[in-house]
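The structures come next, written out as structure tokens.
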Structure 1
């Protein structure tokens, strides 16, 4: 829609309020609500907000920032319709001088996309976000850390007690224009997955943020709690966000080549080569919490082995069997706590560097890597991803490409926030320690 058509549509639908949403460095969705009477002004000039009040954005002496709605992200929030209609826009952040704010994660992804356009490339991505649905305490309304059901992979009622609410999530996502391809119970108790169709990289990042909002909101409206925490339960599979990636040029998928082994192109292999050169630093962005690394341990289908394979799900990167326009690679390490804009920006920047420099990846690996011994892994040059947030951060600090992608503002703020998180965890006394030592010593 044009701006005038949009304003007419808002008026026609009787939408009274507009929510302007942005994503902070941590990947958390933020918003401010304005009356719909202010929408035209917001579209023309932006809406002023205090950037210093959002962690990692700007300092107090440079706090005035502008939100500028992206018209293409307009939707109506379905759960507000019965009371009063509320519209939603995802926004870009600008300085008062009218320039893109370098600390806006969405702008970081836009810059990488623009660089890819110089080569005629259009990046596409499709995520598989997993989450847990938990019960809530009737009095406090806080989540209870107990499984809602005892279901497993592809289970259904009466074992899958989240089936009804998951269906409501799917219907809500579809009502907001997100094309859902599949929804099912996952391996762990109370764990679920909803997959939506791949799309242009920026649209996919926007959709991930909308997806998280919908899942949490629908769970709350049903008296439940949805969490994207990677590993809430000991001894169960954690939640990942396997991310499928492809690149098109002039409408043709450049990862496909029917005349090459496995029908995958040199460009795809070079992309994997570039990705592997920077994957340890990217891990700090793909798995950005202390808890992320409780999932990234051998076992529980953890994608910790830096290797690639056709079909094989025990490798970090696998190539699904679909060919033609559907040819893609699947990076299996990210989890849903990742900031989707920074994640996709870093992945595509690394892959683009691999294509430009024709970086050859290691040989693909056949067989179940989970069952291989150390010697066999060493012979095949298979190593592990970083095993802690501290380790991945230390590698990120030395990676000039990913540092350049993030920009000095986001890079320094991200490091600062994550090192603070590590220090808070270091000095915390956990339940495990109390149970282990309180009676022993």
Structure 2
């Protein structure tokens, strides 16, 4: 810090819903922060504590130290924090601890869990006015290489900033909807990747503001265009060996890999309230555009919930599975924890993988889907909450506090949404009823 003339250190952590929180300290306070942490009022943080048990302590993780490239006038660094109670025990409300607990279980089984996300988002012309449909920055389409006006250099600048912060990028391109873009991060262990995703969101918004535009991770801002997903590629390693790879299998997928997929499919409805936590998330899942609406798996099937990518079928280190339901507005710590728990449940219980579905699942009739044993994902947040309420796996993985708070918060969100009179109702019913 002295070599880089750092003047401020921002300590980052997230609330239960995945919103980033931050407190800035002077460099002189950092030694004390490492030794004793920084106290704060947990009752003021979404989902952290009740008034009478409010004291909490943020302990910075030195492995996450990075300079913030957009703070050019005054050198500022950041570190992610682990949240503890005053007695030194981990906070039951800390999403980072929820993921660490899930990773500890995987470690006890001999596995390391790796993640590679494809993060989609929208760029809009500024200002974005609440209640008014935003104006996309461009009219580009999938993989278009065009002059996009004000956004021409956006992805280049964003990627340079990510890499300055130690976050490696694999690909970037224009996505299918006007103003929609995708940046894929290079794989990392699940905890590092969750930290990277939180950083990614901040970087996208900072770069956008600097260019006079706005970036949004809202799952589906437009009725007639695809929404923004976060297709999440996953793999388990045993040491340096990819536990998902089997060269003798037609899918190049090992028995462990198949059981992991079976567990994901089995528990998918229960974890959907977390992987898709907003009322708007279900507009994306119901809208097609390669977003899954049903529980199925396949290889070259973009309508499947779980896909087995076959880009490099004979490269052992590349064997992975892709969960396609999460959107880019999820809490990555909780999503990674639940996806891992669901997959490990499949391994522990030796679940059998159902038949692959190669057809367009959305194009099948209800009768055809039933005949194939294909069940739907929750159709809205209310359905997802009901599935989560009956899930022992979700309750155990999240812990009682996070599980309870999350359900109460999402019930309130759906109830408020459910009471709203929408523009659709006013347009279609007011003139004739």
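Coordinate-derived values only; no laboratory data. Fair warning: this is a prediction, and the values are worked out from it, not measured in the lab. Cβ atoms are built from the backbone, for glycine too; each structure is taken alone.
Distance in nm of label points 7 Å out along Cα→Cβ at positions 368 and 424 was computed and gave 2.4; which structure, 1, 2, did it come from? Before the final figure, lay out each step's value.
Numbers: 1: 4.0; 2: 2.4.
For distance in nm of label points 7 Å out along Cα→Cβ at positions 368 and 424, the value 2.4 is produced by structure 2.
For which of 1, 2 does log10 I(q)/I(0) by the Debye sum over Cα atoms at q = 0.15, 0.25 Å⁻¹, for residues 168-215 alone, calculated from the coordinates, equal -0.38, -0.95?
Checking each candidate, the match is 1.
If you rank structures 1, 2 by mean count of other Cβ atoms within 10 Å over residues 176-183, which sits at the top with the largest value?
On the way: 1: 14.2; 2: 22.0.
When mean count of other Cβ atoms within 10 Å over residues 176-183 is computed for each of 1, 2, structure 2 gives the biggest number.
Work out mean count of other Cβ atoms within 10 Å over residues 104-111 for each of structures 1, 2, then name the structure with the largest result.
On the way: 1: 22.2; 2: 13.8.
By mean count of other Cβ atoms within 10 Å over residues 104-111, the leading structure of 1, 2 is 1.
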